[in-house]
Structure P
């Protein structure tokens, strides 16, 4: 029997080890930590298999497993962490309406908020930029230039914040601050009727306001409705007193189960709650969203922060605090509660919420223009997040530590992270193929 060449045996062993790593990580995260059933995992993995970008969105555990093993001199010291968004990618930025009614563009997902080196947000984001560019069949040179524009914009604003040239604490980005696809999106939303969502998914029959049933929205059981009614005062008490309305404002009219949203959070309970609001004003009849949340994925791989988990004994509180720390004029309906032993956070289902999809970016110039603004937004959330949280948790200015880490060799920083993003995107494509191979076997074995 002929003996295979050593190189072929090594390649086979490497693929087997990677296959085992992917399978083991998904078992630990999705089954043990998130508590997903076999059917829920099958649904999640089926959606992740649709394309490589969706696979990347749903495999943050694999990213952190790899990224924490990448040697780089540009990390901030472990004693000077940054408040991370935790799952920063192209489609976790989007448009929405802020507390003052302005249509703005910002980060819009905070489920994975945690403390760690700023670099992990940048590394995760830059790989997503590469994948978006590849989706649009851009040349590698164009993609690399877009990644560098993102990093340059981030570094420039972080430097300004670190030197005190400007403050991140009241920064917002609207149509006047943007160009290209983001500006078009914001201008379009400014013309949209704010009741469009309400009219699309609810109806009034016999004087009763109810959700319309669909593939993604189904009526809540009597038991769930009863549980929410009894626990609702806990949510109301968790809302900031400066924006809290009278209890009647939050009176529940209807409850529905929402499915089909997100990728990483597929399988976690999510509910739509129709509340009374304030009759006679634009807040009449609001749609709130209650979403289950677990321990953040980055916490499984980054240095353990005991003080962080002492402060955030409720995961909904962690998500809500992260959003309020990173956004100016954040959603006034942010709050949290516990339902049947599970931590939930609550937010408004904003009628103007809209993300910029990867396929809408037409060319290299548009991609570079778009991600440059995303770089500025990333700098803003990192710089302002230490202002609104417990000082014992972040007793330092993150932007100063970040600026110092980058300024040691700004050119090297741009080059290394850009090259890493391009190379790791190739790893994501290879992992995607292995994942689909595993998935083809998984139902029979699971």
Structure Q
């Protein structure tokens, strides 16, 4: 715990020291895996609407040519690259998530850390330390603001706000800022953090990519750059009045920002996604896979499916986006026998008569009394009277039901190969899993650059 009057100073000192502190072996391994998972989201994001929007925009923006935009031949300035890679990382729902803070840490923190590491020619070990640090700071800031209560009460995007501070911490560590400079960087992050939950109405996942990934990643790199350039700021921008936490009195809990810092590593509580869909859909896809396998089902045998979710999740799970629409995803699975990256991002198939016909048998219901983070309750009935029910506590990829290192690597290899081809995909996976041996992160460019 920390004195509320010294939060900025205490957090800054932790960030400064963490740039040089070795990580426990298990934490470093998780850091590498989340780095790998997010890089894979960036590369595959090139093929999606957000990628198709940000790449030509970045190419035309000009600026210093020092930092790469993944899966392209573009070199640009660090803040611009962080924004572009952040949008690629959350071009869909492939990236990781942290349920306690209601954030997607990787899509903001990894692009900011990667941009700073490239710009400053840091080694792989420093990059991993910065990523883990970013997860620790960004998720705690969201929890200190109130997490889901912050989002519901003020209509703010906890994903963007937490990501901005995680990105600032990561970039500040890689820039090797002094204590006073980190305080200054945090002050600029306070001024720049933003994001509204109107992203719920974004059908193309483009503005959402900016809010979750691009904007906070850019904020973090800019905040650290301002401090490194000698900008001055406010020493208590987080805890002072007026200040960040004081602006949200109904939900803020300052003690959560420093709670467990240095002993509880939030990367260990961050989930991977087995399926390239939004978090509310993960359990339902696990269940339909199990039901089809156990009952040996074909689509015509299914009479109905009812999926109950916490109220907020039930609304999200009926989005206009195909990878966040639960009836559509389950209908795809039944018709195709599986789902993959391509089918889950095919907007045209949402209007296909066969998919729509099957989706009409699938109902999403709010579950009274369910807490926000609870998983789907899944009930499938067959035309011959059989009933299949599951209420999983943890879905595959969550800390309570973790994916293995091999599973994460296989997922990354598949996503990399969409753009880079199978040979370079395998080489990139291997290099990231041994990234502490890399003396200059820029040596990886040849593997993630699109031919």
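Between structures P, Q, the calculation of distance in nm of label points 7 Å out along Cα→Cβ at positions 205 and 253 yields its largest number for Q. One of P, Q was used to compute mean count of other Cβ atoms within 10 Å over residues 149-156, and the result was 21.5. Which label is that? Structure of origin is P.
Source structure of the calculated read-out (mean count of other Cβ atoms within 10 Å over residues 13-20, 12.0) within P, Q: P. Structures P, Q were shown, and relative contact order in percent (Cα under 8 Å, 6 or more apart) at 27 was computed from P. Looking at percent of Cα pairs over 27 Å apart over structures P, Q, structure P comes out largest.
Quick note: the coordinates plus some simple rules give every number you see, no bench work behind them. Fair warning: this is a prediction, and the values are worked out from it, not measured in the lab. Cβ atoms are built from the backbone, for glycine too; each structure is taken alone.
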